[in-house]
Structure P
Amino acid sequence: MQKTSFLADKKNIKFSIFWISIFLFVVVLLSLYDLTAPPISPTIWRQTQTAMLTENFAREGFNLNGLYVNLRGNQKLMMIYEFPIYNFVVGVFFLIFNASAVFWGKLVSLISVLVSFFYLFKLTREVYGKSVAVYASLFFLFAPIRLLLTTAVQPDALGVMLMLMGLSSLLNWKRKKLLKDLSLFCFFLLLAGWTKFPIIVPYILIIGSAILFDKGRVRFPETLEIVVYIGIFLVPFTAWYLFRGYISCPEAMSDKINMFLIGDLTRFLSPEYYVKPFFVLGALVFCASGILFFLAGLKKLSAVGWALVGGVPFYFILVPTVRNQYYYLYPLVPIFSVIMARGFLIFRNYCDNRKLKQLFYGSIAVFVIGFIISGTSALRHDKVPYYAANALKKNSLPTDLVFSLNMHDRGQGVGGENPAMMYLANRKGWNATQGS
């Protein structure tokens with residue numbers, strides 16, 4: 001059955017605008033708590049690292065040599081993880097307003113989440129219809145991990161926004177077969193991959209199925225399409241990461257291959273491996289009862305849906321650090337949100353048909369309680385390093401070099417290249433590590 005045009009259906013417009021307005025109001029309201037706060041939420045290490053890199057990058061005239069952290073005294077420890085798209089955008093505001101990069105970094109993330117919200121709604125509506133789109137947007141909004149990344153000085157939110165924009169262009173290309181849509185898709189995919197390459201990994205299967213299959217049949221890309229794939233995405237993407245490896249400090253990048261590219265596959269043989277992802281996903285994405293909605297959403301799933309779901313294990317296989325660093329789960333939130341929305345409607349119909357309203361409303365109550373508990377945890381502030389940095393700032397000179405042993409680092413060991421103390425105190429120095 002042909003779907004009614006979104007612009008032609010005034011009732012759909014009013015319905016959607018009402019819910020979108022409510023959702024956006026809640027997003028902004030919940031974000032105000034952390035928007036003007038220092039970067040001391042659970043991802044303090046990554047946030048202070050990004051803020052330090054951004055400020056140094058801007059001060060050095062947006063030169064790649066400016067992507068360093070102040071953890072080697074007066075020397076520069078080059079630490080180039082991603083193409084500095086996020087750093088550049090935030091750095092421009094940092095220079096214009098001559099203020100900390102923290103607020104502007106958080107604002108860029110907040111705007112990215114709001115744009116992602118619209119694109120997720122748009123994509124889901126075009127594939128699954130209005131009802132699923134509304135609930136998918138709702139589940140995206142009420143994922144505690146989304147709450148954490150909305151006001152984080154990190155490129156994750158920007159990268160997911162670019163990925164969703166790319167998928168929107170890919171969907172347009174599938175329907176119209178216009179080369180401009182394919183070019184836009186490759187361009188946004190490149191930007192997303194440059195911003196943070198793990199973000200595109202969960203979507204490789206859905207992208208591959210869209211390119212290689214058409215109306216249930218295998219299709220081979222045309223010559224001009226292949227040129228677009230290679231010229232706009234593959235060549236610049238590969239060139240950047242090869243160049244990054246060349247200019248990065250070997251000391252800072254020595255363990256990154258095992259963290260971000262397949263790693264030791266025997267990890268999947270250990271039952272212990274699955275414990276942390278199970279609880280983290282259950283709390284920060286599903287809010288407990290969302291697991292039920294997700295499982296229900298797998299019922300009679302189309303090939304498109306399975307390509308989406310298949311991206312989840314593919315992500316865990318290709319990017320080992322997903323298991324340890326829970327903010328890496330954020331790129332999965334749009335996928336889980338769509339399947340959960342579908343499952344929520346199936347579960348609601350099941351309860352209606354069997355007059356199980358108490359079960360239905362009970363599952364919603366569990367979800368809300370789970371969101372409150374997990375959301376509160378996601379927004380908690382680790383004030384110990386903040387107070388310690390203030391004490392250091394008060395009792396030292398700006399030119400003093402500092403030795404620091406930072407123990408607040410997401411439980412990934414003591415010390416390391418955690419720049420939190422140095423950034424918050426605006427000092428240079430060294431971090432003591434476990435082996436030092």
Structure Q
Amino acid sequence: MALTYYSTGRLDEAVAAYRAILFESTCLQDRNWVVYTTALLFLARTYLRQGSFDQALDFAQQAEAVDPDYQLTRLSLAEIQIRRQEYAQALGSARAVLSARPQLTFFPVDQREVTYSAHLVCGQALAGLGDLEGAERAFREAAAVPVARRSQALGALSELLRGRGERTRALAVLNEALALDPRNAQHLFNLGALHLEQKAFDEAAGFFRRVLEVDPGSLSARLNLGFIAKVQGRLDEAEQIYAEAVALDQHGVEARANLGHLLLDRERHAEAAAQFREVRARRSGLTDIDLGLLAAGGFVADWTAGQPLLEEVLTAFPEVPWTPAELAAPGPAARVLVRLAASLLHRNQPRCAELAMAGAVALDPEYREGRRGLAEFYLTRGALWKAVAQFEALITRDPGDRAAFRRLGDCYRQLGAADAARLCYDRAGAAEVEGP
């Protein structure tokens with residue numbers, strides 16, 4: 001029964017069953033070493049599958065003490081040591097498996113699976129030790145073993161090459177893996193991710209759609225399809241995809257966060273704020289969500305609720321100066337958000353910096369430097385019509401703002417509206433003459 005629980009993934013029940021064999025039965029007193037050692041070993045493997053690596057190592061070492069030459073125990077030790085990032089020990093254990101002669105056991109063990117797994121652990125251990133050429137050889141040796149999952153070794157090799165910046169080779173190896181296992185969702189996803197990194201959006205989308213054919217519940221593939229639709233300007237489609245992802249992951253935050261940011265970009269502020277509040281109800285302390293809620297104007301009508309949120313955000317940025325008096329009212333708080341935006345830029349978090357600046361404008365629409373900074377963010381990331389709206393708002397409030405006219409001209413030039421750009425540049429010159 002314990003092995004049945006283990007094989008079917010009922011891991012808590014497997015733990016209870018194996019512990020009952022070890023601590024409640026008489027197998028040890030009866031010197032039934034086969035039952036006792038097997039229970040130790042599979043309790044260790046169960047803990048490994050649960051992610052309890054310290055407990056897994058403890059029971060695997062106890063099994064090794066009873067029978068130090070048993071290959072499956074050595075292999076289990078190697079797999080546990082890899083998860084504990086004990087690379088030298090894992091390499092030694094895996095090589096011991098490969099150097100041993102095949103063994104007969106009282107229950108069937110596929111020797112090819114043992115060999116494959118040992119080569120795979122060698123590759124992982126060598127990669128962890130920095131021997132990348134050795135790791136590549138080990139992964140290739142694993143992929144040469146005729147087992148059903150050998151394509152996974154090529155997937156691991158592809159990830160190694162990708163981490164080294166060798167994207168062309170990583171792509172080629174991943175295609176090899178997919179040829180061995182054409183319906184492997186992980187290979188399809190990784191191929192999509194590689195194309196996405198290269199901004200080959202159509203190719204990436206094709207792979208992510210194939211992932212959903214194999215695994216309709218893949219949240220990551222769906223979110224990437226939403227992102228691709230968003231960057232390609234298909235905003236209605238992106239919104240639909242994100243909404244589907246939210247429906248699939250009601251208790252998660254990533255899909256809701258993406259939907260909230262899309263709604264904010266579409267200037268549907270109330271809907272965006274609702275999604276951001278849903279995210280906060282599930283997980284607090286996410287800077288982009290907190291700032292998104294401020295940018296969506298979620299606290300304009302009730303700053304008493306927004307003040308503690310901004311104070312909470314600022315605790316993660318001790319370099320940003322502020323006083324309690326500044327946070328007491330929306331206007332002064334907008335100035336703090338601009339200072340926060342500068343800090344976020346310094347930390348290389350441009351999206352959060354943009355949200356901080358948008359929050360400043362939401363809190364104080366008359367704060368010119370906040371609006372100017374937001375316009376520059378939009379211009380930098382190519383959201384030209386949004387930048388136009390901000391620069392025009394600056395000019396409406398001060399027709400003599402030469403800098404706003406010049407930057408508005410830059411926007412129109414990039415939009416291909418040469419006549420409008422020329423008028424803005426001319427007006428910038430006129431403003432300069434008319435100015436003090």
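For mean count of other Cβ atoms within 10 Å over residues 24-31, find whichever of P, Q sits highest and give me its label. Biggest value here belongs to P.
One of P, Q was used to compute mean count of other Cβ atoms within 10 Å over residues 48-55, and the answer was 14.5. Which one was it? Of the options listed, only Q reproduces it.
Here mean count of other Cβ atoms within 10 Å over residues 216-223 was derived from just one of the structures P, Q, and that gives 9.0; the source is P. For the set P, Q, ranking by mean count of other Cβ atoms within 10 Å over residues 264-271 places Q highest.
In this comparison of P, Q, the computed figure 21 for relative contact order in percent (Cα under 8 Å, 6 or more apart) is attributed to P. Computing Rg and Dmax of the Cα atoms in Å across structures P, Q gives 22.5, 72 for structure P. Looking at distance in nm of label points 7 Å out along Cα→Cβ at positions 160 and 176 for structures P, Q, the greatest value goes to P.
Out of P, Q, which has the highest value for mean count of other Cβ atoms within 10 Å over residues 56-63?
Working: P: 16.2; Q: 21.1.
For this comparison of mean count of other Cβ atoms within 10 Å over residues 56-63, the top structure is Q.
When helix-only ellipticity at 222 nm (-39500 (n - 2.57) for each DSSP H run of 4 or more, over all residues; to 500) is computed for each of P, Q, the one that comes out at -20000 is P.
Values in this text are rule-based calculations from the coordinates and carry no lab data. Computed from a predicted structure; not experimentally measured. Cβ atoms are built from the backbone, for glycine too; each structure is taken alone.
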